[in-house]
Every structure is written in C-alpha cells, then in structure tokens.
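Input: structures, listed below.
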Structure I
Amino acid sequence: MAGQAMRVAWLSGAYILADRLDEAEAFARRGLELTDESKDQGTRAWLLEILGDVKVRRGSINTAEASYQAALGLAQELGMRPLQAHCHLALGNVSAQVNDRSKARAELLAAAELYRLMSMPFWLSKAEAALGKLS
C-alpha cells in the first residue's frame, strides 16, 4: 500500500486536466481515505489542494477556499514550500474571483515570493500575471 495515496492523487490530477471532475473528486476523496489509514500527511496536503481545484472548477468557491486553507496549513507544518506556494496562488485567485482584492494581492505576493525563492520561473510568471490582473 506504500505510495497508493500518492498514485491516487496523480490520477485525480489527471482527471482534472481531462475535465472529468466527478472522477477527479472521487479519486481525491478515496486518496484522503487512504491517507487516514496510512497517516501520510504530505500526500493528504496535496489531495486537499487537488480537491480545492475540483471545487473551483465547479464554482464552489467557499468550499474550495477551505480545502486550500487546510492544504496550506499542512504544507506549512510539513515544510512543503512548493505546495505552500501553489496554495497561496490558488487562494489569491479565489480571492480575486470574489473581489477581495487586498486578500488576493497578499496571497499572490506570498506565492510569488516563494516561487522566486525556489527558482520556479514558470509558476512565478503565473503569480505575476495574476497580480497584473488585479491592477
């Protein structure tokens, strides 16, 4: 069973890319069950972020924010900086969608700073583009 939850997370992410949200959500929830059994908190954090992505695509902004916040909390606890940055980016985008510009700016700046510190130019450009849309 070692690694099973992460494999389920990858599959869930693939279903998101294929815009098959029912399958993506089902696999994310199954992955969360597996992390309950295995105590794999790192994978749990990734699955919570994936679940947030599913919820955003479905328009459930409030529940998406809760998933991203939970993922961010675990990522911070575990020192998972790339995931922290992704969660800040997602939270910034969610805040922008509900016109909370100050929160969006703070989250996007946090994401950009983390991406810059980790030398992740692809993702840094995404955070900077989102910041540009706020102006």
Structure II
Amino acid sequence: MDSSNSDQNDLVERQQQDPELGVFVKLRKTRRDLPEWDELQAESELTKKLVSRWDQFEVHDDLVYRRYRNTPWGEGDYLQLLVPRTDVQEIIDRCHGGSTGGHACEKKTVDQVQRRFFWDQWRTDVQNFCHR
C-alpha cells in the first residue's frame, strides 16, 4: 500500500474517531437526508451546529468536506476538509510556514487555511496562533 493511501486511511479514521466531529462525520457518511432534531437531542452543541449546515457538507473518497460557496473574490466554490482537532496544529503550522519555509502573515495564513480546511472556531485558532 502506498503512503498516500495509508495517510488518507488514517485521516478517514481520525475524522470518524474525533470526539468533536465523529458523530457528525458518521451521520453525514451514512445518510443522505438531514437527521430529525429529536434524534440529536443527546448530541453535542457542535454536532447540532454542523447538522444545521448539513447541505454544506459532502463526502468524497470517504472523507467529509465543507463546500465553501460565494467566495469573496468570485473564484468559485472550493472544498474544505473537515479537520479533526488532533490535526489542527499541524495544519496551521504548515499554512503559516508556507512552502518556502518563511512565515506568512496572519492574513495569508487565514487565507491558506480557509481555502483548504474547516473546523469549528478555525479563524480564532489561526489568529491565536499568529499572535503567539
């Protein structure tokens, strides 16, 4: 098995096992229709928040993504990977460090994260990282 398949399988597993996202990921991967609210009463506020945006999320290659629409500069829709909490720090590090190893400013880091990734409170996490 090549490492990219292994990495993707690991990411699929991390999405499903994430304590914050796991319930939503499993629902989105197994159901087409929006769950009824009475089915969600015992679930976390984050699960309910994500379910309220049900139509924004899609499954591709067994991973859950958010479709970002109405982009600010009209560049078209793009998919943002729904990031498990365990991966947030690495994602921010990579986006901040950039491909050249230099450190991007806060605005560029926010833009890089927003183009590719999504998690609850992502903007706050990126801003806090850049301010440290």
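Taken together, the values in this text are just the output of simple stated rules run on the coordinates, not laboratory data. Only a predicted model underlies this, so the values are computations on that prediction, with no experimental measurement involved. Cβ atoms are built from the backbone, for glycine too; each structure is taken alone.
As an exercise: Rg and Dmax of the Cα atoms in Å, for residues 53-116 alone, calculated from one structure in I, II, equals 13.0, 37. Which structure is it? Please report the intermediate quantities before stating the final value.
Numbers: I: 11.1, 31; II: 13.0, 37.
The correct label is II.
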key: Read-out distance in nm of label points 7 Å out along Cα→Cβ at positions 5 and 61, computed value 1.3, structure in I, II   = II
inquiry  = If relative contact order in percent (Cα under 8 Å, 6 or more apart) is calculated from each of I, II, which structure is the one that comes out at 15?
reply    = I
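Tell me which structure, out of I, II, gives -28500 once helix-only ellipticity at 222 nm (-39500 (n - 2.57) for each DSSP H run of 4 or more, over all residues; to 500) is calculated.
Values: I: -28500; II: -14000.
For helix-only ellipticity at 222 nm (-39500 (n - 2.57) for each DSSP H run of 4 or more, over all residues; to 500), the value -28500 is produced by structure I.
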key: For 48, 39, 30 (Cα extents along the principal axes in Å, calculated) the corresponding structure among I, II   = II
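Assuming -0.39, -0.51, -1.27 is log10 I(q)/I(0) by the Debye sum over Cα atoms at q = 0.13, 0.15, 0.30 Å⁻¹, for residues 29-84 alone as calculated from a single structure, say which of I, II it is. All intermediate terms of the calculation are to be shown ahead of the outcome.
Details: I: -0.29, -0.38, -1.12; II: -0.39, -0.51, -1.27.
This figure was derived from II.
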